[in-house]
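Several structures are given next for inspection.
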Structure I
Amino acid sequence: MNEKVSHVKYSEIENLSGAWSIVEHCEVSTQADIKDNEIKLIVSNAKGAHWHSELRYGPFEVEEGEVYALSFETKAKVAYRFSVWLGQFDAPYAALIADENHFGEALADGQWRSFSHEWVVTKREVRARLVFVVGPIDNIVEFRNIRLIKISR
């Protein structure tokens with residue numbers, strides 16, 4: 001599978017080392033337009049699978065038992081279902097949270113919507129990543145005010 005990784009200069013997540021990047025799979029094209037705390041992703045040549053385009057942050061270290069609170073706002077030109085998760089930065093890209101603790105999928109539409117979720121880390125990982133999967137259809141997807149905070153150890 002071909003994969004293209006492009007780094008983007010978007011707001012760092014406070015107290016977590018790492019950097020933002022866009023990951024494109026299967027010839028999907030994703031362009032980023034950044035203004036202040038908003039990032040607009042223009043997804044084209046989508047192939048139907050949600051993981052074909054990803055916005056990710058990492059790598060950063062997590063410990064088993066830590067609890068992280070995620071909050072963000074998103075909207076999309078064309079309504080679609082997206083997901084967000086916490087997983088390994090490198091292969092095998094496994095989730096670092098229990099199945100029952102996943103964010104799941106949510107609907108993004110033409111209105112700014114706020115989302116929040118808490119994760120309990122199930123295993124230590126020195127190279128974790130936060131991933132927003134945004135690639136099932138050609139679309140314009142926007143995010144703002146992304147925060148990931150460790151709330152307990």
Structure II
Amino acid sequence: MKLWGTIYLMRPDWDGSDEDIDRAVVEAYEPVKSALDVAMDLWRLAGDHERAAAIEALLEQVYDRDNVTMTKAETEELLRLLDGFEDALFGNVVDKEHWIILPELLPELRACTTYLDLDENNGELGLEISGVLWLQKILREALDRKLLVSLD
């Protein structure tokens with residue numbers, strides 16, 4: 001899996017203009033945006049296609065705007081949608097100790113993914129799971145610091 005994309009934490013008074021962007025960016029995290037795609041696949045692997053679809057719909061809503069910045073409510077909703085993916089995976093789909101898809105499930109689950117290449121990594125998901133956990137930390141930081149989340 002190729003990691004890509006930057007997530008920016010922006011001052012809450014940012015007007016969305018390019019002229020104000022240097023002042024508005026508080027933090028930039030990369031490559032982390034790919035973790036959103038991975039999160040959708042992890043939910044699909046766990047059998048929760050509705051949650052994967054809800055993440056996709058939220059992102060489409062954000063990307064339909066000229067200013068690709070999430071509202072506080074959207075950031076909270078994204079965190080809610082990401083919450084619990086580890087419990088859904090560990091022990092049911094992924095070995096909790098090694099973060100590898102249970103071998104007997106691997107052939108069946110290869111068809112459930114869009115972004116993960118389970119042939120290439122043989123079901124090892126350590127990097128992918130860590131990326132989603134990092135994304136959750138960034139979103140919590142944004143909410144704690146009352147910052148906006150902007151996607152590239």
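Values quoted throughout were computed directly from the atomic coordinates according to the rules given, and no laboratory measurement underlies them. All values derive from a computational prediction rather than experimental measurement. Cβ atoms are built from the backbone, for glycine too; each structure is taken alone.
Miscellaneous remarks
- Looking across I, II, the calculation of distance in nm of label points 7 Å out along Cα→Cβ at positions 75 and 99 that yields 3.7 traces back to I.
- Structure (I, II) behind the derived value 0.97 of Cα Rg over 2.2 N^0.38 Å: I
- Answer label among I, II for the case where distance in nm of label points 7 Å out along Cα→Cβ at positions 35 and 115, calculated from the coordinates, equals 2.3: I
- Between structures I, II, the calculation of mean count of other Cβ atoms within 10 Å over residues 67-74 yields its largest number for I.
- When distance in nm of label points 7 Å out along Cα→Cβ at positions 11 and 27 is calculated for each of I, II, the greatest value falls to I.
- If helix-only ellipticity at 222 nm (-39500 (n - 2.57) for each DSSP H run of 4 or more, over all residues; to 500) is computed and equals 0, the structure in I, II: I
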